[in-house]
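> Please find the structures below.
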Structure P
Amino acid sequence: MAKTLSKKAFIKKWKLDPWEVKFLEDVEEKGLYKSVPNLEEEKRKYQIIGQNTMRQLERERKEKSITLRIRQLDLDVLKQKAAESGMKYQTFLSLIIHQVGTGKIKITL
């Protein structure tokens, strides 16, 4: 915390919410949190974890259009099942593909 600001001024300046105020009190008054000896190494480690997480989330958000040849009868059945589920058939197919890819649905060949 900046030494030139009182605790009250610091809280007001940085607009701390109640949880942050309690955390600050725990750190300063109760000594509940201690710095790790290798702080810079730990910060770098968690920066890398955060960057990797953000990259993974970005990949998961990206959608790709595909062209798929399918028998008309199969498409009609899928459209019917999608309608029964209250979904568009493209969304329904995407959901099925995702569930197969994540192992929630097992396919026997």
Structure Q
Amino acid sequence: MLELWQIITIIVVLLVVLTLAIIIFASKKKNKVKIDDSFLDILITSLGGLTNIISVDVDNKRIKFAVNNVNLTHPNDLKDKLNASGVVISGKTIKALFSYDAVIIKDNLDKKLKK
């Protein structure tokens, strides 16, 4: 028969494992957000419109936008309206880090660009 301290130890270990599993599951789930049309519309406007966007690439977790004219873009809107961080402009390229999955954003934007 198990002693009281053994039962308590087993319960504590199970609670810790369960808590860690919930935290890991929740952190992976938050990045799998569906990108809606309003997000894409703000993103496209921030980048100077569909005709200003040359290409979209994923670089690790960042999204890299190549644009025709950087002067038509509004990088502050990426930060203020879409909560992007690490917005960097280099030549005709804008890189940004979003809290959403970069591949999902790229795929959704590619669909808009092909229309």
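Laboratory data are not the source of any read-out in this text; all were calculated from the coordinates shown. Not measured: the values here are computed from a predicted model.
> Of structures P, Q, which gives -16500 when helix-only ellipticity at 222 nm (-39500 (n - 2.57) for each DSSP H run of 4 or more, over all residues; to 500) is computed from the coordinates? All intermediate terms of the calculation are to be shown ahead of the outcome.
On the way: P: -19500; Q: -16500.
Answer for the origin of the read-out: Q.
> P, Q: which one has Cα extents along the principal axes in Å, as calculated, at 75, 27, 22?
Working: P: 75, 31, 23; Q: 75, 27, 22.
Of the options listed, only Q reproduces it.
> Rank structures P, Q by relative contact order in percent (Cα under 8 Å, 6 or more apart) and report only the one at the top, that is, the highest. Present the calculation step by step, with values, prior to reporting the outcome.
Working: P: 8; Q: 24.
Checked P, Q; max of relative contact order in percent (Cα under 8 Å, 6 or more apart) sits with Q.
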